[in-house]
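As structure tokens, here come the structures.
What follows is calculated from the coordinates using simple rules that are stated; it is not laboratory data. Given the structure is predicted, the values throughout are model-derived calculations rather than measurements. Cβ atoms are built from the backbone, for glycine too; each structure is taken alone.
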Structure P
Amino acid sequence: MLRTSDRDHFEHILLNTYGAKSLEVPDPGGLQVWGNFVQLKDIALGFGATSKRAIVKFDETEYARLQFPMRGKAKNEVGGQAAVLRAGQPCVTSPYRATNMDYGDHFEEVVLRLGADALNRELAQMTGVGVSRKIEFERQQFTNPPLILGLENLVQLLIRSIDDETALISPVALRELEQAAVVQFLFACQHNFSPLLERDPSNLAPAQVRQIAEYIDAHWNQPITINALVEASGISARALFKNFAKAYGCSPMQYVKNVRLEKARRLLTAADTKRSVTAIAFACGFLNLGHFARDYRNRFGELPSQTLSRYLSRD
């Protein structure tokens, strides 16, 4: 966690970590700043808070920025058009847009940054159409409240997982969560490609759907993203989701979870197992031990620790 009352240190962090162009603090007396930032493969997560008003200018960047205000008030200005941010009122900045941010006193926010290349790649995978023009977001217009709330929950889950210094994070689960955040972002936020995402996908032959399930069965211990399933099947993501749900009664990612739970049970009941529940959960691609235990109990009627204890007691 960064914490500073030094205006020059604050400016250095903004310019070198957050990619800002300039900083202005009208009244630096009593300035206190807090912040965190982590860069993953396609996205970055940040937390920022300031006790005093600060005006930050950003040049054009190759990523979109979604700001979730937690406290206070701020103004986001792009091309002379201003949007107000406050708790419950997030804001999106499109890639390749210079931005002026006017943060008010006692302002706090969580920020999700998404690379333009990742957004274009996911759009092409989901729609089956090549992306030939820049994606442009409506800054404060979202598809519906549940979708944007779901995205915020995904971001919070990622933050909690990364912040927990005692947690062993599975790279498989982390990569899948990161990709899920990009997909959720594209569905939750309104943009010039939204009509393509909303159109009804085509039906698939049963053999094509089985091919997807067979791929999951063979690659359960590797990162399985929507991109991987699209590339393996040659099917657009929307058609994949619709037809897989019709054939198996669940989404492809729920099917992935079910397969991994079955694999975890086999490991827990193996006669020669010497691994702990934590090690098995990690090996099977689960990010959070508590969530793994909950999902395991929902599926098998007991906790994984109970399964392991019962089979160990038979030795």
Structure Q
Amino acid sequence: MLVCGGFHKNQSMTPICEVINLKSSNSNCKNLPNFPVLVAGAIGGLGLKDTPIICGGLQIDYLSKRCYSLKNKEWVSSYSMNSAKALSGVAQLQDGKLLVSGGLIGSELLNSLEMLTEEGWENDAPFLPVSIASHCMVQINSTTVMIIGGSQNNQDYTANTFYLNIKEHKWTEGPKLANVRTAHSCGRIRKDSNSQEISIIVAGGVAGWSDNAASPNVTTSVEILDKGSNVWRKGPALPFGIGASQMVEVDDGGVALIGGGSGSELYLDTIFQLPHGGKNAGWTEMKQKLTTGRSSHTAFLVPDNNVDCS
């Protein structure tokens, strides 16, 4: 797993990239070169030919549309997105493409979609039905992605979800979350210990402000949407409230939650794992830790030939 950028000590941005082997706590992974610029709130994933790429976000002291790809264990300039943005959603499509939704530029929420193709970033997908940022996006199947929660239009925290049929270029409303949230994480997880069926999981995030209105209410809430269902069910709660983290899917059908911030610690170095979404499942803290605690970072799985773990 590759982890780059984000906010760390004193709300400063970091260019530090590190590699974590989620399969073994005894593995020693050589860290990659620092990202070329200070960055937070960017999107990341595997671009063309499974090449890791990180784009946009707050880079140095301005919002950027610049992208950098990891080639031969070095960061090199790549296709720039069509517009500068931060806090966008990103989905790794099954055909090797990346889809980026919404985002924030200044105080303006965006309703645009961009897709990375062999010709660069294209805007051929239909605009979102809402302007949105600090949401998450996940691929449901080969034709459909889902956008979940976030800041939408004039609402700071929402429970709205939307499906996009990529081939038909059609948006439809999805089932509302039980809880409003923004700056949350989402992914795909095995339904329970006895099933290989895949569900959608949403974890943590900010759900308003605490009673004294001095700090955000970072929630422990987890919700799961099973295949064929129109109602989100309650999932295993996080050990404490976590927001601005990243979720990755692990090989056995579980998920791992990377870093983020809580009410008492803004820059977590922890990694929590959930093996499946059943009632008997619970989050456990993994022995692996980030060397740099961080939030609003990028984290995603990369092929073994991009890293060096012994």
Structure R
Amino acid sequence: MIDEIYDIVILGAGPAGIATAYEAEILGLKKILILEKTASHSSTIKNFYKEGKPIDRDWGGHVVELLGNIDFQYVKEKKIDIFDSILSKSEIIKTMFNSEVYLVEKKDEIFSIEATSGKYFARNVVIAIGRMAEPQKPDYKLPRKLAKKINFDLSSVSSGEKIVVVGGGDSASEYACSLSQNNDVTITYRKEKFTRPNPLNQKKLQDCFDDGVLKYKLGVDIKEIIDENGLIKILYSDDSSDIYERMIFALGGTTPIDFILKCGITIDEFFQPIYNENNETVIKGLFVTGDIVFKNGGSISLSFNQGYKIAKIISTTMN
């Protein structure tokens, strides 16, 4: 039983997400929800922009003509004040913080959105998430001769390899479960149990363990990595060791490309999501905007414009 269906659910409370919600409210949508994985909106601006930093409206050498209704402020603090005002004063826009989305599926014209805060339903979904930083690397030394066999993604993996996946989050669990279908895979994590993966990934992990297709080594640290005649020998903190053909580090969270692929969105040869002039993907009613659609860095003014266009298209189809 579906208790409530939102007109639009927006993933991400950055400039693109807030702009989309604000324009949608102005255009008459009545059920708007923003899901944000951090504890507040505009976390990138708050954390990485210096105090008093001027923010350009124009981008890439081109003058940007704003389409929507948000007053463009050129200073960090004033821009945050604008976003604060939009979210606090609106009786239409509902915002859920500390709510990371891990699955978006469409069935019978309705989207199901599963997040750490619960399950939501919507007629339209807008993915307005940012790009993550480069993958984290370990503190211990990685032998240079093993560089081709020690990876931070799955691009170099072949079938039939003996692989160790290092990490305890969503990326690690997804990598390990996926690879276990055609490889001999062990996942190792310094803690005694997996608590970081979302519920869906935790279930997949347990299913793989129960089926015997995935092995685990928990509660140990990696002390050293040794080049063993071209293979990867790992020395663990419990004085055990093992040898692998490939090692994959997954020490960060799920990357945007992993997430958009799970949503069923197609990508181009440059790993960019494919969308039309209205930012709508191949899945009708599923839109992308913000940093994930900009190849050379984000633009707040262009995010505002994209939010306006998306809201206008959705309001047209809803009315």
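Table for the structure above
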read-out: Entry that produces 15.2 once mean count of other Cβ atoms within 10 Å over residues 14-21 is calculated, selected from P, Q, R; value: P
read-out: Structure responsible for 15.7, with Kirkwood radius over Cα pairs in Å, for residues 182-293 alone calculated and labels P, Q, R on offer; value: P
read-out: Structures P, Q, R, by volume of the Cα convex hull per residue in Å³: label with the highest value; value: R
read-out: Origin of the value 2.9, where distance in nm of label points 7 Å out along Cα→Cβ at positions 206 and 302 was derived from one of P, Q, R; value: Q
read-out: At a computed -14000 (helix-only ellipticity at 222 nm (-39500 (n - 2.57) for each DSSP H run of 4 or more, over all residues; to 500)), which of P, Q, R; value: P
